[in-house]
Every structure is written in C-alpha cells, then in structure tokens.
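Each in structure tokens, the structures are laid out below.
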Structure P
Amino acid sequence: MNQPTPAAAAAELAVINHLRQPPPHGKKRVIWFHNQADHYFVNMLDALNQTGTAEYIGIFFSPPPGASVLTKLPERSHYLFIGAGEVQQGTAWADRAMRPDAKEIIAGAKFDMAIVGGYDYRIKRWLFNHGRAQQIPTAIWTDSNLHAEFDGTLKKAAKRIAKRILLRKMVGQLDRFLCANGSGVEYWKYYGAPAQKTLICTCLSEVAAAVTPDESLQIALLAKCGIDTEPARGRRLLFTAARLVPAKGLHLMIAAYRQLGLAQKGWMWVIAGTGPLEAELRQQAGDLNGAGIYFVGVQPHDVVKALSGQAAAFVLPSVYEPHGIVVAEAMGAGTPVIGSDAGGAALDLVEPGVTGWLFKNGEVEDLTRAVREATANPAQLAAMRPACRRKYEQWYGQYSPLVQVPKIVAELVENKPRG
C-alpha cells in the first residue's frame, strides 16, 4: 500500500477527529459508505450538504485513486478512505482488504444514521450489526435488479433459494432499502424486505436542460474523440457510453446495425468506453470499424454527456444493467433511448414510442426491430425530445436523492435524541 503524503495523513486524521465529535450546530450526522470516489457520488454528497438538513460524510471502501475526483471539486464534503492495498483490475470488491483500524474508526464515530452502498464487503455486513446493536438507523443504497435473478437455469434457481436464506437476517437489520430504480424495489421485496421500508432513491444525475442538437457542435465533439469529421458531416448519430464487456450486449447492436445497413442510410454509431471485449467487437464490426461504427475509448464525462444530448438516439443494449445512469443523462438532454427490458433505469424511463423503445434482452431480432423503428423516421425522434425531458424531470422530481434522503433522515433520526 502506498504511504499517504504528510498532507494527506494530516487531512485524514482531521476527519477521524471530526467524526469523534458531535456534528456542528446541532445537526444530525449521516455517514454514507460507498465503494469508490466517483464523481456522481461526490457531487451528490456535496449537494446534500448544501441542503443544510444534516451533515453528510463519505467513507470509501477503496484506497484513494491516483487522480481522485475529490481533488478537482470546488466544494468538498468530509470524506475518508478505509480500504487498504492496491486496487487490482478485475478484483472482486469483497476481496479488497480494509485498513486494520477501520472498525475502530467507525465504532468511535458519533453519527445518527448510516447509509451503506450494497452488501458485498464483509465490513458492510458488520455495519448492519453495528447499527442494530447501537440503535443507529441503517439503510442500504443499492442498484440491484431483479431481472438478473431469473434466466431459467437451475443454477440461478439454487442461488435464489440460498440468497433468501442468507439475506433474511440482513433484511431484518435494515431500516430502509433505497433502490436506484423500480427493478431494485422488486429485488428487495422478493428477498423479504417489507414494502413500507422499500423505496426508490435513485442516483444523482443533474442535467440542466434539454439540448437542441446542432451539427457544428456534434462535429466538434466527434473531432475531440478523434473521429475524422469530413465523412461524419450530414450523418445522424447513435451514441452509446458503456464498458466493453459481455453484459452490455454491444455485439447485438453491431449485428443489428449491419443487418439494417445503417451506414449506407447515413447513420453512424459511436461507442465511448473501453474493456476486455474491444478487440473482439472491432473484429465483429469488420469493415464498418471506423466507417460507420466508431470506438472512441474512455472520454471525459462532459464529452459523454454532450454526445448523449447531440445523438438522435442513445442505445444501451445491455443483457443486464443494474441501473444505467447514462440512460437518465441521455433522457435529461431530451434524447430518446433504445434499451433492453433488463436495463434498470430504462424500464422506469422508457415509454415505448414516447421516450424510446424497449427490446427483449439478448434477442438481436427484437433489438433490430427497435432500431429499425427508431431510425425509420428521424422526424419522430426529434419530436420525442420534449417528452424525454418531461419524463426525466418527473423522475428526478420524485426520486432524486436530494429529495428522498432528507425525508428519510428526518423520518428516522430528526426526533431521536443522540445517545
């Protein structure tokens, strides 16, 4: 493990000492445990602290990354890393060690509520026990999706039985189940969570306004991604932001794109992301690689969001998607979405023919049908944009964590005296 710099060590000690003291100004304190310091979570934490309803502190279960988003934000909430060891690519979260004093830090902290992202680490399950023993309300925040639990195999059936047994105790320890989407609510109800404790509290995604696609801006963005812009002029854009892994179903979209002859019909498909399947997917694209289908690698988040808004349609053909925040970002920009019926956010946000299209996951024929319908009438895609924005505003107006979390904190801890 890399040793922290003196400045980082001093900042870490200051947070630990802060945790040992009651929160300032009589506020309640919520500790939110999260796997890693991604910009979505850090921005949410800062936004929650700006509401003034409570003090929110982030504790991360992985070591600080080399280029942490925490160093790049104008406002930063208190945070602490309690993971130990280098993070190896492909390592399961549950196998990543905690620092030796991790439990001691938490046990010595003064807080009124805990929100824990998932239950994959052993220390997370210890947190559920700790919360129950100390009478600290504890919630789980999860992007679980019930659709991953059923594939018709005996293996999955056996796994469901085992999880019903193993999760029973954990379900009894938790005060709330905060789910990123409706499929997560179904998941926790299936595994025994009481309906009155289960609700949607989605991931923060702030898209200020719908976008009117502009070809000059689209061309500038494509140039940033390294695409030769002259052949791109006058072409309509399909866009995907996803890791290049089997679960994303990108091989299905390549097949559909080729079958429909979209390159010849003036459509280009740009995929932002990287992953172990890149070489295989490029090979499948064949002569269309760089001539209709463009793999542009990992792009800055602002470029991804901008391309989502400039696209005629956003495509996420996942075989399984726990949530898919990129779906919400695209729809917030006004872009219709083509997604699978195993995609968490897509199931809540996509109204077929109104804000996009759904297809049966894993079925290239049904994806081809959805893409055919979407690309057959570009004017219809443009006319759908206001409905996409309205759906996004309705969704986040009701389920944003900035709306839901303060309500839950008030409900569980506002009138509870600190011990």
Structure Q
Amino acid sequence: MRSPGRAWWWLLRKECSELIDSRAWWVMLALIGPLVGVSFIAATRTYAEASGLGGAAGGLADALWPLDGILVPTLSAYEIAALFLLPFVAIRMIAGDRQSGALKLELQHSLPSIARLGAKMLVLLAGWSIASVPALIAFAEWRAAGGSIYLPELGSVLLGHLLNAGVVIALAAAAASVAEHPSTAAILTLAFTVGTWVLNFLAAVHGGLWERLARYTPAEMLQAFQRGQVRLALVLAAFAAIAAGLGLASVWMRLGVSVRRRAAESIGIVAAASVLMFGCSRSRTDWDVSENRRNSFSESDERLLKQIQTPLHVEAHLAPEDPRRFDLERQTLSKLRRSLPHVTVRYVAATSSGLFEQANLHYGEIWYELGGRRAMTRVTSSENALETIYALAGMPPPKEEQAEHRGHPLVARPAGAALIFYGIWPLLAAGVWIFIHRRFV
C-alpha cells in the first residue's frame, strides 16, 4: 500500500492523464483561440479608431488606456469560456470517475476526499493556464506593434479570471458529486450561473440587500479586478467559495455515507462559508494597481482626507436604476471608502427607476453629514463631493495638481493576428491532440 504522500502524487499524475485524454478540454483549447482572436482584433480596431484613425479628437486619444481598450476586452473571452466551456471539462473529470468505477477504487485508499479533489483542482487550473496562452500571444502582438501594457494592471485582471475559474471549477465539482449524471451536473451548474444573473438584475432594480449580495457574484467580483482594484475582501470571499465547493464535493463523494448525514454536513459547510464570506466583506483593505489611479483620489486629496477621523454619513435620494447613482458610486463613494476610515451610505428611493419621483422636490439630493454639520448637493462628481466634505470639515482644499497620467493612444493593427487565432491555433491544438492519442493512447 502506498504512503499517503506517494499516493497523492500518483493520483496527480493520473488526473493529468485524464485531462490530456479529455476531449472536452481539447475542444475548449481549440475554441479559445478564435474567441480570443475575435475579442483582440475588435479591441485593437476600436482602439485605433479612438486614437485618431479617421479623425478622432485629441482629448479622446489622450484618455485612452490599454486596460480598458485592450486587456479587459481581450480577456473577456475567458469570462465566456469559464461560464460555458470550463464547467464541462471539470464535470467530465469528476463525473467520469463515478461512471467508470475509478471512484470506488480510489475510496479504498485512506487518502481523504478533499485531497483527491485538491489534485483535480490543481490539474484543472493547470489546464486553464495552458488555455491562457492565446491571451499572452495577443498581448505579445500588442507589444510588438508598439502598445503599452502596465504589468500590475495585467496581473490584476489575470488574478480576477483565475479566481473566477477556481470558483467555477469548485461549483462544477460540487454539482458533479451531488448529481449522478454529467448532464444533470451541467444543468445544476448552468442554473447557478443563471441564478447569479437574476441576483444582479434584482440588485439593479431593488438595490439594498440584493445589491450587497450581488457584489460577491462572480461577474461583479471580476469587474473590480478589471478596474485595476485588488480587494482583499473579494480574494478571501473567492477562496471561501472555492473551499465551500470542494467541501461539498468531498462530502458527496463518500458513497457509503447516508444521504441524510451528507445533507446535514452540506448545510453546515454552506453555513460556515456564508459566515466566512460575511466576515470577509468587513475587510476594507485593497490596492489600486491601475496606472492612472482611477480608483483613488489624487495623492494630495488622500493625504488631507486621512486627517478626517469623524465618521461621514451620505444620504442619496437616487433610485437603483438612476444613472446618476452609478456615477456617484463609481466616481465618488468607492474612492471615499478607500480614503476615509468611517463612511456610511444610505440610498433613499420609492421606486426602482426614479422616473416617477421627479416631482418630488427632494429626489436627486445628496446629503453629506460630518461632525454634526450637513450640506446638500445634486452633483455626483468627485470634485464637488470633495469641496463639500472639506467645507464641512473646515479644511482648505489642497492645491490643484497638474494631471500626471496621460493615455497611450496607438494607431496600429497587429499583423497576422487573424491567421494565428483563426488558423494556426486551432490546427495546432488538433494536431497535438491527434499526435498524443496516436502515440500514447
């Protein structure tokens, strides 16, 4: 009988063999090239047009950043792949053991179920990393054409997609362990994805508790990383979700345990994960790794705001679907939460859209309260908010700083991108698959 350590390494090699033998993974690998190609070519064309191709305004060109124009659109292909391709690869590896009888043989060893799932998780993440090669090729093409890439921004977006893939794999593992057939597991995974979309819709319509819950759906979590903001709360919440998914899968992989006991343990895992995620949401530690500090105020404003220790209360009379609420949240409130130690925000609205509240004299008001003093404004810009807060605090505003960050316009179209992504990559994936299966299978 092998020792647990040697057995785990043997299991890891076995999972690698199963991944290489998985047609679902090779199909995903072949399709990811055209997906990235479509996104990258469209992004470079749009970027060139906004940079001056065809007579774009100079001010628009100076505001162009590769994070928004190239990195995020190109890597959006992986968001689609994580939703509609990766779950089938994960389900194939988990459910395949049950259908082939390999699971019963593995259960005869003393190796814990969570260790077996950890091996599958590592192999699947390695397979996902291999599928990321087309994106790296696209960015190499962009750099060869003279484009700029700020590595911390790239790292933030890649980290977001890696955590998103980890959550998807853990969810698929849990679904494949609970369901007795791969098709049922696929339906359960798709149902969860649709459920997160419904939650985002409810958050947009009703706000409140729905909005707070929606911040931790995979799509919303990914958006923060795509803005160049690495939030510790989101990273910890993603790890908690991954641990919960793997924990559920390990519980339902124990075939000899009664369903009632496994259901009770599953409820305990979900409850513990919920508590952990709630605790993670209290963390305010984050890092703005964007090149132009889009998630932060200027350095002089931040130094001045850190001197304010009095809690700030904001009351905004704006409906969830009002565009002004989105601007206020993105441009002002998110930055205030990073700069001030105590910020509470309360939205007041009688309807979801605000269309029928325009007759209300108070609709659109934004009240700031600091140290017992209050001030009202209807402007959502960060400049107006800072002026109001400084006036309430009795502090003179800092001297205006000259803008240090300018965009990176570029009129260029990487040569050969269509040939690489639409032709060479799919043929390369198919050729390697044929070679491996003829040589080793």
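Quick check: 3.8 is what I get for distance in nm of label points 7 Å out along Cα→Cβ at positions 137 and 329, calculated from one of P, Q. Which structure matches? Traced to structure Q.
Could you figure out which one of P, Q the value -13000 for helix-only ellipticity at 222 nm (-39500 (n - 2.57) for each DSSP H run of 4 or more, over all residues; to 500) was computed from? Corresponding structure: P. With respect to mean count of other Cβ atoms within 10 Å over residues 305-312, the largest value across structures P, Q is given by P.
Which one of P, Q has distance in nm of label points 7 Å out along Cα→Cβ at positions 193 and 241, as calculated from the coordinates, equal to 1.4? Only structure Q yields this read-out. Could you figure out which one of P, Q the value 13 for relative contact order in percent (Cα under 8 Å, 6 or more apart) was computed from? The correct label is P.
Source structure of the calculated read-out (volume of the Cα convex hull per residue in Å³, 177) within P, Q: Q. Suppose you compute Rg and Dmax of the Cα atoms in Å, for residues 129-248 alone for every structure in P, Q: which one lands on 16.7, 52? Clearly, the read-out refers to Q.
Taken together, the values in this text are just the output of simple stated rules run on the coordinates, not laboratory data. Model, not experiment: these values are computed from the prediction. Cβ atoms are built from the backbone, for glycine too; each structure is taken alone.
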